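Visitor: In what follows, structures are represented as structure tokens.
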Structure I
């Protein structure tokens, strides 16, 4: 397959195979604490893993893609965009999985955020195997891993201190585990002792409760995250997991976890790479106002089709910071995707073979399903900018705009309708005012129109619009508009302005020739009939 080794995901897949050797199944991992809305920055990790998993599968390797919900972490603070923050504050220091859902939709606050993600990921073709850490810990799945951490706590302490300066080294009687109090559910507990086997004692500084538990059956014992992460790498035999630039800083959490993984759990840390931050440009719509500055995958899918969402990430190296736009740049991003599509199908030449192979591979990885490229039908293209005009001409009816596309087949309509719906949303919620328009009703004349302007519009109607079907393309139509202006002895721009005022009540609008040719002739004549 052309371009198989020209994409960063393929490079990562090759590295995994090379460093981890021949395996029956390669395990790729990702995960997050569901402490709030899973935003687009978090999604970058998810889709980066998906792209690498696809690259491995394209090399005929079996892949297990696991996604860990760290819902047994501590609920440390209430995010600014949550409802009923006062009620949520009563559950600070609880396990997140035990915090009630303030929306009253799911069984817990954590589950609410998990469901939001699990429902939307299939729309972009991502299907991980979900692991719920609250279930894992409460089932004592990690009992052996916890005991090993206790047995090697001196080695763990040394590993965690290795990259720290003297001021930040661990002091006092340190333990690698914590316990949620069985009585008050807070994590404000201190380990009182360990018998060298399975008995762990603790007391709660919040309520005074004391207890000794058996690690093999305890439901509330949990490793600290810098030990928990490498323990799970070893437990799940993880071969690949990326991490954000904060975790990948020199001597940061990934370096520490790599050391712990090898020295305590005797497992080589997974292959990794660093992914960078994502910026947001423009207003992602009214629906985001309730979430403050948080933008999630659902927000993206209101403006970008699933293929475009994947394209944003597949077309950018993970270690590159980039901005996702909701302003006029949306038009260019759709144009860039359409160009990549034309290159992939050989309808447009790239500057060289390497670029052609890379663009084709980006296109392949941008598709929601993994159908081989050779089995994909040639898609129907309709530029996003043009779609915006067509939908407004159709008075906001995306289906009508799609049905009116010349030469479109029924099987091509769903993909274009998906784009049309995004164009409609973008126009309503994100586009600048100057990009929006509404066609005047038939017979409505612009107020206070000078007689000379009326004559110009009438001439445009009789000499251009009345014969619109005679113009084979936009260029000849535009020339006819200029010729009409010349006959009237006025500047072309003045006739353009008059036309826009007559049609949409503005001084400017879409490219006039294409605009005229996109509107039904009878409707045009009806709008201009009063001049």
Structure II
């Protein structure tokens, strides 16, 4: 289905910090356990094995959660295996974005599964289980309620509030109906859409619906999906929550690390508060703040004392500052896999982890990739433009192409001649009448402007002459930057499932190497 081209990440429009991490630059080492490699991950398993995890609670809770999912045999085996001290996890996580949201949602999960398989295959002494955490406790509906299919933006219309994972699925059926209409009668995604419609009928919440979908796509590969919004997990996290409330330890540690990163030229990724906990009820998720000797939940009448923490802990919900710490406390994890922005805020956490006595995992940047048609790529190759320039700016592509087609076209010599001529006129003028020098300068500027105008008109004529080819090149580039952003951040997987069927996910996964930092260009054979 695909031919594969690997490109240097440094040629693509990623952030300075993202590229510094990918290139494993030394100045980031103080904020990490180690850079990712097979060796470093296996070495870290020895560190993590010494950290006490309540494996009995973990397995019991996961089996309870999977009563609501049609679990595969590989997944059930992986869950039960977590009771053994030689079994570890690799984790990726994401908010429950509608219909999997942008492509990188899929890439993250593929990277996670592939890394687990790789580590398990090379080390007989350990087993590694891929884990996906669906972050349904977040309450920012706007971030999860929309996605783009082809060029159309589809949005889940709902007035619900609170944690998105707890919302009901009312209104999603309308989105699915719109999807089916856009996909068309010949779409290879229609059978999958029928399954998704059935998920709506059994889903007890939006978070449950999302887990059903991910499980359907990846469950046969043993992926374990974790719902962090679970009373048993919250009770297990009581010591962390209690310290955060009573001692408010996280903020000064994170802020100090942010200052160190700032001195290296990196901005803050997350805002640390005195208390990094929300209070979660059905329909609301509000911040907890200290009120004298007590605690109160903003915009509610709820208050509690430090002695009553255990009574309220099931309602506690960590924010982005505390969430990484919580998941690492619950799981025997070796590695967190995320995008550049995620790893940036994880890098602000190492001293926080040390304070709480929890090993800081190795961080791995997820695979980045893009899909391009073979015919599009062939046309690009015929233009003789460098492949890396596919990811450059439109004006650069245009100028390079035109220069390549009309190498003799340049008016720089004409400019040079005019400047030299006027310099001679100026020197003569200065010896006869210096008051005329400004007039000479003015005449030179006018002549150069004439050259600029002629050059502009010539370039316009060239663009017209090569308009067909240029439009094809820019259309090829636009397929990698739909709506102005990198394809993996804009396109949805159903765009490609529609053309090639659900198997395209497994084909994508087959070509993603989680320990290879290059950008993967997937060339879809026609």
Structure III
């Protein structure tokens, strides 16, 4: 008799008994589940297992859909294998396929075979649909480090082999196969192609978009929206990465091992300075005076704003710096949700009328009584910052809603210059495995939360899903409003953050609900050789906002 405590996204703590060993898929079928999203992964006693693995002992069995990060990346990895198999069937097995970055609610991929037509995309999609209809299985074999290296040598996959040889912390991988197509992955895949019926193949610019459901709506492929600014930012970053000789993590590891990390740090920082100076010059030439800066959590907005002020002063301007947080409405007047909690992240939490009125007064040369928000008492305090500005003096406003048109709809368009900032990492693990930008930002936040607030890794992980929902609602929909984009990522930063983040994540024990996600983050850090000496990172670097030692924050 096997006794299981079963939880799904809808119900938890179901006590079930079975007379013989069975798979999680069979357990799920026995529940006669009639609502909820498709299950994509599960954990046995807090450890991820495949849905078709055998459960032969008493344990807690937890099921997850696309909204859970491990499930989401498992789905993406499985879909990637199906996509590459289809590309090879259409163009030939020797065709090189690169998984470049996230874009337009999907993955931007490059098929290295000359131009790809709409008809080619239709053929790829048809092959993928065929595997879904046949419910072709996705086989998986666990390899330890020595077995993985032996396989890579036998397969003559020298690129991934170099990665394994440079990253001594890597303990192994999953060798996955779909109809003869073999790839190494670092998480479990779904059992078969029937789980992968929601996707769209779309030609875009120089590549192909592999689109799939977003975690906010797991049952539908979202409506397509072009993200021109992000595409151009990723393309620019790819160009600079190649100029610095860094294409994948192996190249970074080799750079660190050969003692060239300082040169890479200084080059990366110089590139940031050049970009910031360029944006400052664009602002000066535009004559616009309301400078709005927004970006997701841990983008480095504060440090960027301070460095932009310096560059604007070099350009002959003397900007006034403000934050939208000072325009919170009084706490007692804020809307509350169904649980009685006040929503500080919603635009409704800001006094948009006062903001627009005061910005227009400043533009007109009038004095404005700029408030300061008292976060202890929850009220705006006036009388401390009565100010005015010169006719050519710009105002820098930084905040999560800065690009939302409703915040500044009372201000003339000709006076507004919008900047979107985000760390878009174009450094990928290898040709088929990307580093999610969201994960890169998480490491920044993890290190800063602990250093400045004493928050544990478990707390940061617990809160991260809420942070991401806020970004989806209030920040990402408006990034295409920007007049300029600043990519705040550094090629070297995960190698620096590793030594700060690893000890914090290791404090999370197997009995804690955040343990699986902590293990996923630790797995990502294993690819990197750590930069132990961070002294070459300048004191005005955006990264110093997170690791400490900043002269700006």
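Visitor: Which of the displayed structures (I, II, III) returns the greatest value of Cα Rg over 2.2 N^0.38 Å on calculation?
Guide: Comparing I, II, III, the top value of Cα Rg over 2.2 N^0.38 Å belongs to I.
Visitor: Starting from the value 5.3: which structure in I, II, III was distance in nm of label points 7 Å out along Cα→Cβ at positions 421 and 485 calculated from?
Guide: For distance in nm of label points 7 Å out along Cα→Cβ at positions 421 and 485, the value 5.3 is produced by structure II.
Visitor: Something else now. Say we calculate Cα Rg over 2.2 N^0.38 Å, for residues 349-468 alone for every structure; which of I, II, III gives the highest result?
Guide: Structure II comes out on top.
Visitor: A value of -0.64, -0.78, -1.27 was derived for log10 I(q)/I(0) by the Debye sum over Cα atoms at q = 0.09, 0.10, 0.17 Å⁻¹, for residues 173-356 alone; which structure in I, II, III was it taken from?
Guide: III
Visitor: Please state which of the structures I, II, III yields 1.46 when Cα Rg over 2.2 N^0.38 Å, for residues 141-268 alone is computed from it.
Guide: Working through the options, I get structure II.
Visitor: Ranked by distance in nm of label points 7 Å out along Cα→Cβ at positions 29 and 501, which of I, II, III sits at the highest value?
Guide: Evaluating distance in nm of label points 7 Å out along Cα→Cβ at positions 29 and 501 on every structure, the highest lands on I.
Computed from the coordinates by the stated procedures, all read-outs in this text should not be read as laboratory data. Note that the structure is a prediction, hence the values are computed from the model and not measured. Cβ atoms are built from the backbone, for glycine too; each structure is taken alone.
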